[in-house]
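Laboratory data are not the source of any read-out in this text; all were calculated from the coordinates shown. Worth saying up front: this structure is predicted, and the values here are computed from it rather than measured. Cβ atoms are built from the backbone, for glycine too; each structure is taken alone.
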Structure 1
Amino acid sequence: MNKLLIAFLTALTMQQLAAEPQVPLGEFSRNRLDGWERKSFKGETRYRLQTLDGVVVLAADSQASGSGLFKEQRIDLEQTPILNWSWRVSNRLSGLNEQSKAGDDYAARIYVIINGGLAFWQTKAVNYVWAGNTAKDTVWPNAFAGNHAMMIAVRGPEAAPNVWHSEKRNVRADLKNLFGEDFNHIDGVALMTDTDNSNGQVSAFYGDIWFSKD
């Protein structure tokens, strides 16, 4: 194989790798909040873009409040099943029974939603949470929504605060494991830092959020 052909094949491979499907949702590092809308449950968690360690991130401050940001965007899980993000928290919400309504608060959470439409009872969600009192990898139904919204402790009380943690989850696989169905899409993503049930206080930071093939 001559050098010219090798160079061509190498360039073609690089182009194919660069073309791997990737769907951005939270482009915070580009100082953008396009398409994100507020949803308040009790009070207002303060969300804002700010520079931290030289990078623009989304900051969240909650004082006995529970409001989130959500973005409606259909994601093809056959093409891009992997959810990627990074986050850090300033302090833990410790001493809560997170499987109870009184303790259903999290320093940080990102969740994916499948909209049931008019059949609202068919709406499903997976919450990836930074738990303050539940061990990493624990799974349980949400205290308010039951098994329509499943919780996964991606980080637990062992995770160090004030440190960035990068995450990667296969959403399609998680949905199948949790609900027993093979979903080929989701309809939106939300994030929330909330302390409305426990009347606590916490600050968190979110880096960019995107879906990818691998």
Structure 2
Amino acid sequence: MKKLLAFAALALAAPLTAATQKPWTATARLAPSGSYVIGNPAAKVKLIEYVSYTCPHCAHFARDSAAVLKGKLIASGSTSMEVRSAIHDRYDLVAATLARCSGPARFPKLHELLFDRQEQWLKTAVAFDQTSGQAAAGKPQAQVMRTLADGAGLSAIAKTAGMTDAAITACFANEANVAKTLQVAQAMQGKIGGTPSFELNGKVIQNTDWSGLEPMLRAAGAK
């Protein structure tokens, strides 16, 4: 027993090492805005990305920036990225609400998947709208959102990121989740002209792509 107690004391005293610490790219937390921040909370360079999950330009930015922004700047701990979702249509609302409900542990993966597979699920959503999209009309909001999520393939993507079927149902059943998603989107109105837009250490940046944003991040200290 004494040996066990001594071992427990040593384990509790041992600091967290790099081997056990989650990579910054897989680390997320809730910001005061209600959005998720991916990366080191103490990062010198703080980037806010205003995105829409149905925006092709946002998907292009995610693809073009991934190797450096995620693979180097966020991974190094020098940069954090807060994701604020705009709502352009009902599938935006469904996708952004699912992303919110995924929680800090799953958000980075689901956020990535929604853009990686955007072309596929948007085509599925369009086809679903043409055949069955109005089937849930007049039904409770939670049921409509779940129907759209299933029909567009968004539920399947959320499950790939680790969400359970029960968690997806509970997500839409809780009106507070949808209300917070809308609140974040409404706060953008009048601040940005379109997506993607950015805010770098408090300065709003619009009408740029990754080739234009990267030098600004580097100049701010991202490495």
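For distance in nm of label points 7 Å out along Cα→Cβ at positions 130 and 178, find whichever of 1, 2 sits highest and give me its label. Could you put the intermediate results ahead of the total?
Working: 1: 1.9; 2: 2.7.
Top value of distance in nm of label points 7 Å out along Cα→Cβ at positions 130 and 178 goes to structure 2.
Among the shown structures 1, 2, from which was the value -3500 of helix-only ellipticity at 222 nm (-39500 (n - 2.57) for each DSSP H run of 4 or more, over all residues; to 500) calculated? Walk me through the numbers before you get to the answer.
Working: 1: -3500; 2: -15000.
Here the read-out was taken from 1.
Tell me which of 1, 2 gives 13.1, 37 when you compute Rg and Dmax of the Cα atoms in Å, for residues 138-185 alone.
Working: 1: 13.1, 37; 2: 10.9, 31.
Only one of 1, 2 returns 13.1, 37 for Rg and Dmax of the Cα atoms in Å, for residues 138-185 alone, namely 1.
One of 1, 2 was used to compute relative contact order in percent (Cα under 8 Å, 6 or more apart), and the answer was 33. Which one was it? Before the final figure, lay out each step's value.
Numbers: 1: 33; 2: 27.
Matching structure: 1.
Of structures 1, 2, which gives 3.9 when distance in nm of label points 7 Å out along Cα→Cβ at positions 42 and 82 is computed from the coordinates?
Values: 1: 3.9; 2: 2.0.
The structure behind it is 1.
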